[in-house]
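In C-alpha cells below, several structures.
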Structure P
C-alpha cells in the first residue's frame, strides 16, 4: 500500500486524513463525539433561564455546528472546498482560539443557569 500525499491534511482536510489513515469506523466515532458536544450545548440552552444567556448559547452552537457540518460536507464532496476548519481537530491558531472562546462562553452561561435576572 503506497501512502499518498493529502494537501492540507492537518488543517482543512483533517477529516479526509483521518478517514484515509484510520478508516470509516473511526470517522463515524469522531462524528458521534463531536455531535455530542452539539447536543450538550442544546441541552444547556433549554436549562438557561436568562434570555441573554440563551442567545449566547444559540450563537455558540450555530458557529460550532456550521464549522462542523461544512467541514465534513466539504471533505465528503457535497460542498465546495474552502478554508473551514474542523472544530478542535484542525491545526491553526485562530480556529483553536475561536473554539476555546466558544467553550468559555458556553461554560460561563451554564455556570450561571440557575440565576434569575432581576431586570424590571
Structure Q
C-alpha cells in the first residue's frame, strides 16, 4: 500500500522498483496488479486512502527479505504484507474480478417478500 497523495505514475514506478529488486536478486515477478486507490478501514499514518499493488513473486527467502528491507526504508510505502502460497493463481485475482460475483454458490436465492396482508393472515 502506497500513500494516497502519490500519482499513478509514481505508484507504477514503485512497482517497477520492487520488480527490479526482485529480479536483481535472481527472483521472478510472475504477475503485477494495480488495484487502484481504495479507502482504508482505519487511518494508517494519517492516510484515509491508499494505492494498492499486488506482486506475485517466485523466488527464495532472501529475495523476499531484501524486498521487505527496501520497502521498510521507502517513505511512500505505508504497509506491505508477504504471504507464502503453494501455487500462483492463474488469471486475474479476486480483486480484479469485480463483475464475477456469481461465485457465491453457497447462498440460496432470496425468497420473495410477503405483503402485510399475507403476514397478518
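Once distance in nm of label points 7 Å out along Cα→Cβ at positions 12 and 60 is calculated for every structure in P, Q, which label goes with the largest value?
Q
I have -22500 for helix-only ellipticity at 222 nm (-39500 (n - 2.57) for each DSSP H run of 4 or more, over all residues; to 500), calculated from one of the structures P, Q. Which structure is it?
P
Compare relative contact order in percent (Cα under 8 Å, 6 or more apart) across structures P, Q and report the one with the greatest value.
Top value of relative contact order in percent (Cα under 8 Å, 6 or more apart), among P, Q, belongs to structure P.
Starting from the value 11.7: which structure in P, Q was mean projected area of the Cα convex hull in nm² calculated from?
Q
Once distance in nm of label points 7 Å out along Cα→Cβ at positions 28 and 76 is calculated for all of P, Q, which comes out largest?
Going through P, Q one by one, distance in nm of label points 7 Å out along Cα→Cβ at positions 28 and 76 peaks for structure Q.
Coordinate-derived values only; no laboratory data. As the structure is a prediction and not an experimental result, all values here were calculated from the model. Cβ atoms are built from the backbone, for glycine too; each structure is taken alone.
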